[in-house]
Structure P
Amino acid sequence: MSESHLSNISHTIRSFNRFELKYLVPTKAAEQFKQALRTFLVPDDHGDWRGCYYVSSLYYDGPDFRFFWEKIDGVKFRRKLRIRHYESAQPLGDDTPVFVEIKQRLNRVTQKRRVLLPYREALRLCDERQMPDESLHAKTTYDADVLDEVASMLWQYHLSPASVVRYARQALIGTEYDIGLRVTFDTDLSYRSDPLELNGETSGLQLFPPDWTVVEIKVNERIPYWLTELVAVHNLQLVRVSKYCRSVELANGLSTPTWRLELA
């Protein structure tokens, strides 16, 4: 994987803690909310001029769907593992950089730890339990620790590919007055349970009706007052929603609802 290839990949922050609030909103209402945000936020420059890009994720879970049920049951400390690809004009190949990522929830705080690898090596790690050569990733203690944690999860929970989720994302970010603030709008949400690989064809299987948008507010510390006012004005209602859990529910015909309005 060349240095130039690595330099072009977006979202290279490897670790962060933040609060995330999610809303399932009719697309028309989401567009109105988005227009109101433009006074305060700017498009994420990792996307196109509007801050848009596609994301695809290959999720791993155990034979008992441990990660799925931990989310459904509201376990306060939970983790999940995925390979995440931020799509570009170039097709996904063996040498395309992807993230192997642990997403962790501790009470209301979301934490992520991830390491950048060529797609081929990410699959060798997650599917074959083969650690990548040190020359294929940054030689840092952090990367080594993340790889060790990934390997431990794979063995401990007998993880294997469980679902692929893909969607279009438009991201708006804060200026110097609201550093760390990020609001995303996810549309064209689809899932696939076969084949379980990121370079497969688009399935066309919808996670949610096409006239709905998943809106997420992500902030390092607290939501600015002006944003809480806009949320209230646009009557956005918090939901407990997981794209991964929704995909498992649909693919396996489960009746457990994987999203619902927050009661508190």
Structure Q
Amino acid sequence: MKIRIFVLTVCLAAMFWDPAHAEEEWQERKGNHFIVYYKNAPLDFIKSVEEMAEYYYEEITRNMGFTRYKGWTWDERAKIYIYDNAEDFQQVGEYAMWAEGVVSSRQRVIRSFPAAHGFFDSTLPHEMGHIIFREFVGFKAKIPIWFEEGVAMYQEKARRWGANEVVHQAIRDEKFMSLKDMTALELSGRMNTEQIQLFYAESASIVNYLIDELGRQRFINLCRKLQGGDPFEWVFPSVYVRFKDLDALNKTWVEYLRTEK
């Protein structure tokens, strides 16, 4: 069975960044909610970045059922930096070589490059998903990385294509990672491509399961309760009362995958 390749993106802080120096080198295109910075990227591409960012600004919030408490206008506009190529992008900070987009959710800053695989269908909505999700749950929310990455993956147009297939194969090959294992995992540039692909596939699969199979409203309630800053492991069973812990969720999720046709 062919395993689909996932677009791999990562949520990172804005490291090694000097706005004062950088702004001297960048051209900019301002929209209602975004400022797109670029150097030599084609103007048609930059216009499309602005247009699609505005589309996802509304679509992701509506898709997730999140309430936006603060608009992104004027000085609050999000910033999207489009580097000329992967080499320029990698020079910005110590990013994993498999990263094709990075985001600083607190500063509302996204960085990528035109040749990033699936830029408009995957990279852009994924990174915007990080920002909008954190805007809703807040920055004191204690959330396992698989949950946040799964929410970001849910925003991709191909989010449901291939995720369960990859997880099915991992179960057959006895390479499946439990939710407990994923919660303890720390993403790093030292992980190989197979491990990263599996982590993202499982993250997408479990969040798809929570939303599409167990109900969007319950998922929204979970995100709302996470705003208080209590650990995810405490909050989850208070919303999903049929599961006493993540092990119980893991068991039911795997059973669902085994019976899925």
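Where a number appears in this text, it was derived from the coordinates with a stated rule and is not lab data. The structure presented is a predicted model; accordingly, all values stated were derived computationally and were not measured. Cβ atoms are built from the backbone, for glycine too; each structure is taken alone.
A few points about this structure:
- Read-out relative contact order in percent (Cα under 8 Å, 6 or more apart), computed value 26, structure in P, Q: P
- Structure responsible for 2.1, with distance in nm of label points 7 Å out along Cα→Cβ at positions 126 and 142 calculated and labels P, Q on offer: P
- Ranking P, Q by distance in nm of label points 7 Å out along Cα→Cβ at positions 38 and 222, the structure that comes out highest: Q
- Structures P, Q were shown, and helix-only ellipticity at 222 nm (-39500 (n - 2.57) for each DSSP H run of 4 or more, over all residues; to 500) at -14000 was computed from Q.
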